[in-house]
Structure 1
Amino acid sequence: MASSRERRFRALADEATPPIGAYLRRRLYPLSPADLDDLVEEVLLVAWRRLDDIPAGAEIPWLIGVARNVLRNALRKQRRISLLQARLRPAAPDAAAEDYVIADEGVREALNSLNEDDREILFLHFWDGRNAGELGVILEVSSNAAAVRLSRALERFRRSFDVLAVE
């Protein structure tokens, strides 16, 4: 017979795994798609260990915050591996011109001009559909602070996009 803790965890895992997987899948590069299951598993391990710390009513945003940290750790590890591998082999050629034409270059350049935190909050809001309250849980700030961060990031994006459009 499963304990109430196990039942609670299973219900949480069933509900949260799809949005966590979607969040991680969109941000997985340069990691391999094969790493996705391991990252989701690591998030669920944290959820199991900290089940009593998960705020009621904000379970998924809290777990996306955990996923964000798990992904950052995995990306840091991948960068260290890549740097080591780069020392061992010659540099690869630049991407083909066709790769740059496919995406809207103005949007891509404007996004690339932003710092990582600004890009992350814009992606969380526009790609993942997270509101200010959920962003606050994910970023571990108040919902007002998250709304201000989102507003400022959006303004920086607009300014960067306008400058690039004039050039």
Structure 2
Amino acid sequence: MTSSPAPIAIGGTARRTWWAWTVATFFGAGLGKPGPGTWGSVAAVLIWAAVAWGLHPLPLTLSLLLLAGVAVALFLGIPAATIAAREAGRHDPGFVVIDEVAGQWIALLGSRANWRHAVIALVLFRLFDITKPFPVRQLERLPEGWGIVFDDVGAGLYALGVASLLHRWI
């Protein structure tokens, strides 16, 4: 039986599990002030834009890459959010933004690769993430990292739905 590695001490005071904090803060985006969730969402949009405009993939390929990104964010994000929240001693710490990344990428699914659609997806996702319409708020009640992450998945699905309707006219 192997034990997991000991948390890494950062700054000499707090004990933090390095990989979990790196994933949970999305490589530090969650440490941005003010509004760490917005910084996480903007980081997700910038990565989407870099892929969309740098690689020029077909729309289906871009959507498949986003889905793969969402899957990785969920697979790593749920345990990372759990660990970071436990180590911070907080239920849903604001610096955990891997959930915003997953939700924002869901909101971008099917978006055309232009700034107009990126801004629409960003604004809608942040709106639904902040307001948490039914049943998104109830998803926060899931245990630990599941609740931290899945309310943003729900907000991303709401944003995707509304953005899909708007894209028909814009």
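No value in this document is a laboratory result; all are computed from the given coordinates. Small disclaimer: the values here were computed from a predicted structure and weren't measured. Cβ atoms are built from the backbone, for glycine too; each structure is taken alone.
Out of 1, 2, choose the structure whose coordinates give mean count of other Cβ atoms within 10 Å over residues 35-42 equal to 16.0 when calculated.
Clearly, the read-out refers to 1.
Match the computed value 13.5 of Kirkwood radius over Cα pairs in Å, for residues 67-114 alone to one of the structures 1, 2, and report its label.
Working: 1: 13.5; 2: 11.6.
This figure was derived from 1.
I have -24500 for helix-only ellipticity at 222 nm (-39500 (n - 2.57) for each DSSP H run of 4 or more, over all residues; to 500), calculated from one of the structures 1, 2. Which structure is it? Please list the in-between numbers first.
Numbers: 1: -24500; 2: -22000.
Of the structures listed, the value fits 1.
Identify which of structures 1, 2 gives the largest calculated value of FRET efficiency 1/(1 + (r/R0)^6) of positions 75 and 123 (r between Cβ atoms, R0 = 25 Å, to 0.05). Intermediate values should be presented prior to the final figure.
Working: 1: 0.95; 2: 0.35.
For this comparison of FRET efficiency 1/(1 + (r/R0)^6) of positions 75 and 123 (r between Cβ atoms, R0 = 25 Å, to 0.05), the top structure is 1.
To which of 1, 2 does the computed value 14.8 (mean count of other Cβ atoms within 10 Å over residues 27-34) belong?
Details: 1: 12.2; 2: 14.8.
Going label by label, the one that fits is 2.
Which structure, out of 1, 2, was relative contact order in percent (Cα under 8 Å, 6 or more apart) calculated from, if the result is 25?
On the way: 1: 21; 2: 25.
Structure 2 accounts for this read-out.
Of the structures labelled 1, 2, which one yields 1.05 when Cα Rg over 2.2 N^0.38 Å is computed from its coordinates?
Numbers: 1: 1.21; 2: 1.05.
It must be structure 2, since only it matches.
Output the label of whichever structure in 1, 2 has the greatest value of distance in nm of label points 7 Å out along Cα→Cβ at positions 107 and 139.
Working: 1: 2.1; 2: 1.2.
Evaluating distance in nm of label points 7 Å out along Cα→Cβ at positions 107 and 139 on every structure, the highest lands on 1.
Of the structures 1, 2, report the one carrying the highest value of distance in nm of label points 7 Å out along Cα→Cβ at positions 83 and 131.
Values: 1: 4.2; 2: 3.6.
The structure with the largest value is 1.
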